[in-house]
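Asker: Down below are the structures I want you to see.
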Structure P
Amino acid sequence: SLRAQPILIDRARANPKIEFILEAGVKEIVGNGKVQSVKYDQYGSTKELPVGGVFIFIGFVPNSGLFKFHVDHDEAGYILTDRNLQTSEPGIWAVGDVRAQLTKQIATAVGDGTTAAVAAAAYVSALKDAARA
């Protein structure tokens with residue numbers, strides 16, 4: 001099954017130049033100085049697809065397994081946060097691509113880090129104030 005954002009899946013399916021090959025694993029990129037084809041395993045047999053290029057893409061699977069049973073997340077595994085990027089567990093913030101959000105860009109992750117740092121500092125300060133009271 002495809003795990004990308006629905007709008008990206010729809011765009012890819014509408015593109016006549018894209019062919020979906022599901023439940024397959026790449027065995028070899030074939031060519032001599034230039035990509036000519038890709039060999040892949042699918043359902044127990046090796047197949048070959050002529051191509052003019054290959055794009056390596058890591059994907060949209062969040063690396064959130066460590067917190068799977070500790071904080072709320074969506075059906076795809078992305079961690080849910082409030083506007084200050086705090087998770088459902090007080091004192092834990094999530095930033096960057098592990099967080100449920102529309103954009104997955106380095107600039108967004110940097111902004112997330114700043115927002116979470118400011119929120120965490122305020123949180124720790126409030127804890128210290130409460131301990132003194």
Structure Q
Amino acid sequence: MSTFTHKRRVYYHDTDCGGVVYYANYLKFFEEARTEHLRSKGIDLNKLADNSGILFAVVSAEVDYKSPARYGEEIDVLSKIIKINPASILFYNEALRDGKALVKCKTKLVSIDLKFKPVAIPQETSNLLGKL
């Protein structure tokens with residue numbers, strides 16, 4: 001399926017007092033990569049919300065921490081679409097340094113309307129996602 005890599009430097013504000021990335025910040029990194037991944041496929045989340053009233057909400061995230069990233073390092077943040085359902089998308093994310101996996105994550109996003117009720121992913125968006 002579709003894979004996207006987002007390069008990112010670790011900044012001081014990403015780290016804890018030990019100088020390593022604070023564990024919850026990896027979820028932010030994965031969000032950045034997923035957003036850029038969707039943008040690369042022609043899906044602008046702001047326009048989707050404005051034009052279709054559709055948002056994507058994270059409903060689950062399973063994270064495995066292997067090794068820390070440190071202040072100043074450049075990491076690759078991988079985003080891969082592994083499954084598309086009528087109202088959800090399953091992503092695999094990974095943070096890597098020099099090709100070595102630091103953190104792995106599976107994240108499920110559900111398509112919701114502006115009242116936060118699950119709805120089908122619009123056909124146009126599904127078509128863009130289908131270009132895997």
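Asker: Of the structures labelled P, Q, one was used to calculate helix-only ellipticity at 222 nm (-39500 (n - 2.57) for each DSSP H run of 4 or more, over all residues; to 500), giving -9000. Name it. Don't skip to the answer; put the middle values down first.
Answerer: Details: P: -9000; Q: -7000.
For helix-only ellipticity at 222 nm (-39500 (n - 2.57) for each DSSP H run of 4 or more, over all residues; to 500), the value -9000 is produced by structure P.
Asker: Same structure, new question: State the single structure among P, Q that was used to calculate Cα Rg over 2.2 N^0.38 Å, giving 1.51. Before the final figure, lay out each step's value.
Answerer: On the way: P: 1.51; Q: 1.09.
Answer by label: P.
Asker: Given that mean count of other Cβ atoms within 10 Å over residues 73-80, derived from a single structure, equals 19.5, which label among P, Q identifies that structure?
Answerer: Numbers: P: 15.6; Q: 19.5.
Going label by label, the one that fits is Q.
Asker: If relative contact order in percent (Cα under 8 Å, 6 or more apart) comes out at 13 when worked out from the coordinates, which of P, Q was used?
Answerer: Values: P: 13; Q: 30.
Among P, Q, the structure yielding 13 for relative contact order in percent (Cα under 8 Å, 6 or more apart) is P.
Values quoted throughout were computed directly from the atomic coordinates according to the rules given, and no laboratory measurement underlies them. Keep in mind the model is a prediction, meaning the values are calculated, not measured. Cβ atoms are built from the backbone, for glycine too; each structure is taken alone.
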